[in-house]
Each structure stands twice: as C-alpha cells, then as structure tokens.
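I've put the structures underneath this note.
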Structure 1
Amino acid sequence: MIKDKKVLVVSAHAADYVWRSGGTIAKYIKHGADVHVVVLSFGIRGESAAQWKKEGATYESVRENRLEETTKAAEILGIKNIEFWDLPDYPMAPYLTEEIRDRLIRKIRTVRPDIILTHDRNGKDILNPDHNAVAEFVFECSIQANSRGVITEGLATTKQMRLFGFEPHQTELSQFVPGELIDITEVYEQKVQAMQCFQAQHHLIQYYTERANLRGNHLRRISGNQSYKYGESFSNFFPVAGEELV
C-alpha cells in the first residue's frame, strides 16, 4: 500500500530526482504518500552547461536559473516538502562534512521514512563521482540514524527503512542492475512536463524518455500486465526479507 507511506528522496543535484524517480515520486504523492525531497546541490559547476553558455552568465545567475527550474519541476510532480541545501558540486565529496552528516541524520529521524530513494550504491557512475559520493553518504547516514549510540537531541532512532538506488545515466556502463521496476504510466505525462523544465540539461530529456519506454517494456514482459506502458527502475540496497517469496 502506498497510502500513508513516508518517503525521503535525497538528490545530489537539482534535476537528478526528476530524471531518475520523478514518476515514482508523482505516483506516491498521488496515492497519499508523504514525500520529502532534499536537493544537496544545484549542480552549478558540473551540471549546468547550457546555462553557462548564456552571455554574462555568473555563478549566481546559474544558481537562480537552476533553482527556478527545479522549483517548477517539483510543483508539477506535486512535491510540497523540498529543501535545497546549496552545497558546491564537482566535487561534492569534500562538502559532505560532519555538519551535513548530522543534518541529514536529523532529517531522517524527523521524517522517519519507510523508504529512502537516492543514488545507486551497487554500481558506479563512471561519469559523475558526485553521485557515487552521495550514494555512500546517504547509506551511512541511514545506518547512523538507526543507531542508538548516535545521539540527536530531541529525536529518537529510526527503524530499518528500505533504500533504493536511482537508475543512472549511462546505465550499462555504470553497471546498474535493476532490482525493482515501477509502473509510472498514470503519471508519465507529469514526469515529461517536469523534465522539460530543465533546459540546462536538455539532452537528458530524450534519454530518460527512452528509458521510461524501455522499462515499460520490461514491466510488461515480466509481469504480464499489458497496461504498463512506462516505468522507472531502482536497485535494492538490501534483499527483501519476509515469510514468503514475493
């Protein structure tokens, strides 16, 4: 059941959560989940090439453009709870400090998510080390949020949540292996509209449109449900645990 599920999405850059999980986010919101999004960086240095081509572009002007794009996309997907932490990027790893670690642990313990969506930890993004750094960082923070010995004043520890990794760009080259396929047919047009907000990375619109079609094909073939037209895929950080095979 999606209704009343709590979901925390941690995105390295301004558009990652849309390309890689926008349909799933919109679907969960539509069906009554409580979805929170943290955007760690606007991707000003490394993911805004089209904005830097504009005459007179500055760090601040690119930042404002990226904020405008991601804010519009979030509205289209129905996201009400989104935070922009405005960390530097390319590389991001040096800025994932103890202060930011404490902040994310606090966020996890505040939201108390059933599900965390973030970057894939099992493969390796060969073109973007920021994504790899964030995947490991979020995983570590999730484990610390569950640990009684890690004290966050006023907030109790969390129980083990499910973690899923986004499908990256350059899927096969990054050794991504789908663990979950999610039908997003009913919200696909929302995702397309949200993707179109990101003119700073216009080339990725076609890529993730094609990916949605491909994953729809996989959904139909594996499930036998011919109503599935579009999909998204995620890796599993942990195996499924229960009393029967599902």
Structure 2
Amino acid sequence: MSHHIVAVKNLRHVYPDGTTALRDVSFRIHHGESVAIIGANGAGKSTLLLHLNGYLVPTSGEIQIGDFPLTKGTLPQIRRTVGMVFQEPDDQLFMPTVYDDVAFGPLNLGLTGDDLDRCVIEALERVGARHLVEKAPYHLSGGEKRRVAIATVLSMSPDILVLDEPTNGLDPYSRRQLIALLKEFRHTRIFTSHDLDMVLDLCERTIVLKDGEVRADGPTLEIFQDEELLEECRLEKPLSLQGCPVCGGRR
C-alpha cells in the first residue's frame, strides 16, 4: 500500500437520534505522521476515529486509506492496515487469557502453531507485557490492560495506529511508561486525547475539532500558543506551557 495515506473528505455523520456529530470534516495524514485530534467533550473526536476503520459508516463523505476507498468490500484489508485501540481496554479484551486476546486477530487471519505463538510473543514483548501472557485480563491493572490492548492491535501488523484517549485513567507512572512506548513506534499514529501534555510530547501536528467541524489544523506548538483558539474551543494550554503561579515562569 503506497504511503499509507489517510484521507478524509467532507465527512458527515448523523446519529439515528438526529444528532449531527461530524460536519464536512476533511484532512489528509501522510505516512509516518503523528497527529492528535483534540477538542472539548462532544466535539466529535471518538466518532471521527470510529470511521477510520469502518466501525461507523458515514452519513456522507469519503475516506481513503492508502490506495483504497473505505467501502464494504475493502473493509477487511483496511482493518488489517488501521489498528484501533479503544478508549476502554475492557471493550477490547474479552478472551480468557492475554494470550487468547492477542492471538484472536492473527488466528482469524489463518495463523496457527509456532507462527501464531511467535506473533503473540513478539507483540507482547513490544509493549513490555510478555510476563502477562497466561493471565486473565480482568486481573490486570489499568496500565497493563492498556499495554495488552495495544498488543492485540500490533499482532495484526498494522501500518496505521489509532488510539482513543490512550492515557485515560492511568496513574502517573503508567502514563509515563505508555508515552515512552508510543514514542518507539514508527507507525503513522493518530490520537485523540484530553492529555495535552502527551499531545505536545508525541504529536508534531494537531487537528482541533469544535462542534463536529475542523476549527484548526497545524503544528502542535502553534495550536497551543493560540490562546484565542483554545478559549473558543474550550481547551487550555498543556500544563508544561502554563506559567508557574508562584514565579510566573514556564513550568
């Protein structure tokens, strides 16, 4: 697949109750980019992500992943290309053991025996979770669940990694571990997050949504220095860019 481009054109989504979640959203993400999609609650972030590998069907508009338009016919190929990590790991972990969860995708692609074992172990090793292989997911901590959820996606060898609020609910240590892990990936990465310090750390580009529309799209630092834009979109600067309340300097 050439360049693994994600192209969204005039995307619109209206839920069955009549709520318009996305209004003519358009952008283009190129191979290797790390892009954050931010906005206040209800801006349309999660709805947008769920379109990128076909979990939601657009009311209108187009999505293209690499060489393929997203259609019912191309969905299997696109879901192998775009790995989605949900906001809640419990939505992704449903098998009796960690091994079974990580093996689920490759097994459905026909992998068996030693090849399957190797695939599972390699994915768990990449996220530092090999020691969890025989554990039941419901016995894991929040940070461990997040790592295993990412491993279930990596076992499918995606070219594009999509994560919805990846640091949500993590303690500071688990958050730092996860950010360090994500820095190592060379995938095209697309995040949504309210953790704007993580965004500043991981993403060179940021797209701002407001009421289902793209309000801004540009270099992350420039976005976070635009105080008028942030106020309009009900956002605040990352803590690392805010002045110290005691000395007035940057933290």
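Worth pointing out:
- When mean count of other Cβ atoms within 10 Å over residues 141-148 is calculated for each of structures 1, 2, structure 2 comes out greatest.
- Taking distance in nm of label points 7 Å out along Cα→Cβ at positions 5 and 237 as the criterion, the highest value among 1, 2 goes to 2.
- Ranking 1, 2 by Cα Rg over 2.2 N^0.38 Å, the structure that comes out highest: 2
- Comparing FRET efficiency 1/(1 + (r/R0)^6) of positions 45 and 229 (r between Cβ atoms, R0 = 35 Å, to 0.05) across structures 1, 2, the highest figure comes from 2.
- Once mean count of other Cβ atoms within 10 Å over residues 69-76 is computed for every structure in 1, 2, the highest value turns out to be that of 1.
- Given -9000 for helix-only ellipticity at 222 nm (-39500 (n - 2.57) for each DSSP H run of 4 or more, over all residues; to 500), calculated: source structure among 1, 2: 2
- Structures 1, 2, by mean count of other Cβ atoms within 10 Å over residues 37-44: label with the highest value: 1
Bear in mind these aren't lab numbers, they're just calculated from the coordinates by the rules spelled out. No experiment lies behind these values; they were computed from the predicted model shown. Cβ atoms are built from the backbone, for glycine too; each structure is taken alone.
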